[in-house]
Structure I
Amino acid sequence: MAETYQRVPMGAVKRIALIAHDNRKQDLLDWVRFNREALARHRLFATGTTGNLIARETGLDVVAFKSGPLGGDVQIGAKIVEGEIDALIFFWDPLEAQPHDPDIKALLRIAVLANIPVACNRATADFLLSSPLMTSEYERMVEDYGARLRR
């Protein structure tokens, strides 16, 4: 049975969500500082603490949602579902359990379902941001999982 896919256009200006756990905030901030010029060409979103830190330290315009443990991860997940986030850069701490782990798992699941690029560490974020696709239009293919569930 043929799968059905939806073509979802992404503009040349990407809408990028930035998230970092407490032990990874400095690493993300260093990455943002290093890539400030490239990131300034895009629209940035973040969970509350991370977004406010990035805006304060770099002068970049960042739309900040609530802090992750207070629902910010869920808010970003909702934006992904609504087609309002094109990429997710999430520097998470693999060695420390988070009180909102179910929200984090849901966010990553939604990102995969929506077929958006996800970077969970600095090397992947470097590859993602340096890709020529980041500054050009792109059509991502999103599987119609609803069709699968209706079978």
Structure II
Amino acid sequence: MSILPGIFYNAILVSAVTAWFIAQLLKVAVNLSLLRKLDFQLLFSSGGFPSSHSATVSALALGIGKYYGWESPIFAVSAVYGMVVLYDAAGVRRAAGKQAEVLNQLVERLSQGSDLAQERLKELIGHTPFEVFGGVLVGIIVGLLL
């Protein structure tokens, strides 16, 4: 069996990628319902509800646990990996986004009346705990269905 077709038969990989894709589609749907704005750039963005990182690692760990067993070493690795990603999404990356917001405000104030041109830093890179929880739910649902 060649590599490419074999990838599509990997149920765990398909589940994780599907969870990511559904989470990204949900970002567009949530934005449309709340802001009445259709923004397809959200398909490739980080941040927002639900967290696609959380959905991906949740579906991955669930698939590995179902396939290899909950006591397997590979499930342990995937669970710890998932916890690190969840912590990073709601902690480190969220803090970096808040810092970017403050820096953007400072640069904006300092540059008023001058020719200082500075590209704005990306502010929406992390997640609230609610957004992470939403991603975990998406990952669990997809992982159970696939």
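Where does the value -22500 come from, among I, II, when helix-only ellipticity at 222 nm (-39500 (n - 2.57) for each DSSP H run of 4 or more, over all residues; to 500) is the thing being computed? Only structure II yields this read-out.
State the single structure among I, II that was used to calculate distance in nm of label points 7 Å out along Cα→Cβ at positions 95 and 111, giving 2.7. So the calculation was done on II. Look at FRET efficiency 1/(1 + (r/R0)^6) of positions 47 and 71 (r between Cβ atoms, R0 = 30 Å, to 0.05) for each of I, II: the largest one is in I. When volume of the Cα convex hull per residue in Å³, for residues 63-126 alone is calculated, the result is 87; to which of the structures I, II does this value belong? Answer for the origin of the read-out: I.
If Rg/Rh (Cα atoms, Kirkwood Rh) computes to 0.97, which of I, II did it come from? Display every interim value, and only then the final one.
Details: I: 0.97; II: 1.10.
Going through each structure in turn, the value belongs to I.
Bear in mind that the values in this text are calculations on the coordinates, not laboratory data. Keep in mind that this is a model prediction, so the values were computed, not measured. Cβ atoms are built from the backbone, for glycine too; each structure is taken alone.
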